[in-house]
Structure 1
């Protein structure tokens, strides 16, 4: 399948009338914000729009407007002219929505991951975009959709979250230019930030505590990792989306080159997330080795097996990658009191 131009994608959106939109399993701010913004925009053009995901929104995104478009997956009946995936490198990433996609007339695939499988009838993949929200902004502009506060708030949430509050290396001048445009429609950055980052349940804080308690460090190669088991979610009354962002605590440790989180999910599978702090270390290469993918500095994968089995394989491969590129930079031991956290229990 080819990668379509923006103009080709816009023509497709003009052509069809009945849409279902979906983002990846365990939806995050970019997937949620971009699907809602696109939905609002298509409705302004007189299109019929339904939004449904494999998993529900995390509580901290429930403040976003949805104007009745959001449905539970169980409510979805029949087929649609077009199914649109947002931020899904592969069709399997829509999870339990896959059957709906396969029954629909055609698929539009919007993504910014370099590892995308181009599974759609139309594919608009731009790994230069900081978030899919940037791509949706361009699509709505070309469609002639007039932005409003609802669309702007959803797009701002997309950009805010996928750039780490505009701190990650994917943040560009264009990202900030889009933000300036969005603020013209009344977006309140403080309010969005408060909703996204300062709304937590007791269980979510307890889950964070368990993750930090599991923290281990390989001091020689600067690898930090956390482990969350199914029992951790059960005991704290949380779900997998509540672990979003926890990996950044490991990434923030001085001297760490790569942070990894291992999350045990149902069916004896382990979700792996990678974050690199060094431009020389491409974690997408590690993720691809485990049938995953993503970006150079942030990627993920899913593997069958126990946490210990998966962890052993992933750490071995991670060390190989660090060794292969370490000639380009000097490895330093993890500094400070980090060494006291090194454990072999999990």
Structure 2
């Protein structure tokens, strides 16, 4: 079974759980706005990781299903609010929630998903999971939500910060992207009854592939074509984003090249994108970015040695590789 088949297998179960939770939402426009992005698809990597982590430590996916749905709802909430903040009109090939229903209703839709997510985690008690495990999983998910907000705030604050250190960038992407993926694998391991060692190992596995996921996005923005990634190549450059490539280039460039890259990032049209990419190549920043993502994935796979061999473990190993194999 390949990765997309694995994700499809679990996403069907997660979608049904989310549908059941959202069926209670009224009025109709709030219900529709809340479901819009979930209906738009997405690979459902995060909820699949919850279920696979539960199975990998000897548990069942049923015990972790409500938390898997909750993690996907939190991810969707963050996307809705991100689109409002970034004024993005499209998401997953469809108009974004705020583009269709306006900012106020989009904020309410995000808040609805956020609130229902925690209700779902607590309902895990109905699956005969011990209360202390449910509480620990809940704390794990809550902590990741705080980190997502911190990561977004750091990301906004880094705009125009051209002396940004690599350690600061790594902390930001951990909080913005890695924390929820780490919470997915950790909560799944908790609900599956994993040992402390297994829970920590799966948490670290999630953190590492989450970091690799974001770094790969930086990489794809430069090396892919527009059809593959669904947006213009170099859009991060045009938007002046501080990516790992930018941070690495600025820290190694000559004064002249540093000034040139900063000027491009401050006011960049599409014609300057090639010039920025040439600077990335000159200082080895594209390959460096790819290497860091690869190192994270290799570490993540190594960490899984504390988990016994099983189909779930094999799927987790395949998912780690998939982070770098995807083209969008």
Structure 3
């Protein structure tokens, strides 16, 4: 017999569960992304290799070396050096003397502040090294809710509430991965041995250090996100009027101790502060379309960060929930991650 029009079927029910799960996750992610100005997710296939990068090198302002000549050579230009390391001053010698040859320097690379008109411009060398940090992975999970559990506790508690808990744990796993990679940052700042900074000082020095690192690399951050231990901030929050908002398991402060864009989290050790430009955070999602083509159909958000599929299982008298975590947050350039500390970092 044909189904009566507008009948609510089992597939309609489980589809609505899928949509509810994704809607809740999407809303929370969107709120987090909006807070810190994070836009764009790259969808890639499972197994795609991911890397963190480090940049080395500096502009070449010319290089001087002690002459190897034993006597003055006609046509060569010699210099004397004064000052101390890091602030040497080179002065051209108009009348070089063979008796003073051991004290003379030669300009072996002409560029920058030591460029000589007409010389070949010495090249500045930069290198980018990359460290593999894994792949975009297919992390599947499954949850089974029996008919007895549903009858005993009700649909809301047995299915929807446990779905929400699973969603929170997927979110936590994504953020835990991110903070593990944040710890690979190569730029640091801390007080001298025996001294300490308070939290406001640490935030200021972290911002200054990041500014120096970015300026040296001829980069300018659009927005910077700071991560602070929640307990470190508690004393300040108790004595200030601060608007807080929660997203992705963290607390967002638009302005805290004069610092914009601060996230409070227990994933940062007490006494530590991290900062990185928002544009240094890259988000990767799984290609659920290729899974669907193979028959593994999940309801997912637009970015492929998570997937979910519910189905009734009459063989076991249960409702099955299948979950996939496909998101990867990566702070990509390690030089542009600054770790600050209230105590001296050895």
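Kindly point out which one of 1, 2, 3 the value 3.2 was derived from, the read-out being distance in nm of label points 7 Å out along Cα→Cβ at positions 67 and 203.
Going label by label, the one that fits is 1.
If we compute volume of the Cα convex hull per residue in Å³ for structures 1, 2, 3, which one ends up with the highest value?
Comparing 1, 2, 3 by volume of the Cα convex hull per residue in Å³, the maximum is at 3.
Among the shown structures 1, 2, 3, from which was the value -24000 of helix-only ellipticity at 222 nm (-39500 (n - 2.57) for each DSSP H run of 4 or more, over all residues; to 500) calculated?
Source structure for this number: 2.
With semi-axes √(5λ) of the Cα gyration tensor in Å, for residues 99-154 alone coming out at 75, 13, 11, pick the structure among 1, 2, 3 it was computed from.
Among 1, 2, 3, the structure yielding 75, 13, 11 for semi-axes √(5λ) of the Cα gyration tensor in Å, for residues 99-154 alone is 3.
Looking at distance in nm of label points 7 Å out along Cα→Cβ at positions 107 and 123, point out which structure of 1, 2, 3 has the largest value.
2
With relative contact order in percent (Cα under 8 Å, 6 or more apart) coming out at 20, pick the structure among 1, 2, 3 it was computed from.
The correct label is 2.
Assuming 1.01 is Rg/Rh (Cα atoms, Kirkwood Rh), for residues 19-138 alone as calculated from a single structure, say which of 1, 2, 3 it is.
Comparing all candidates, it corresponds to 2.
Any read-out appearing in this document is the output of simple, stated calculations on the displayed coordinates, not a laboratory observation. On a predicted model such as this, the values are computed, not experimentally measured, just so you know. Cβ atoms are built from the backbone, for glycine too; each structure is taken alone.
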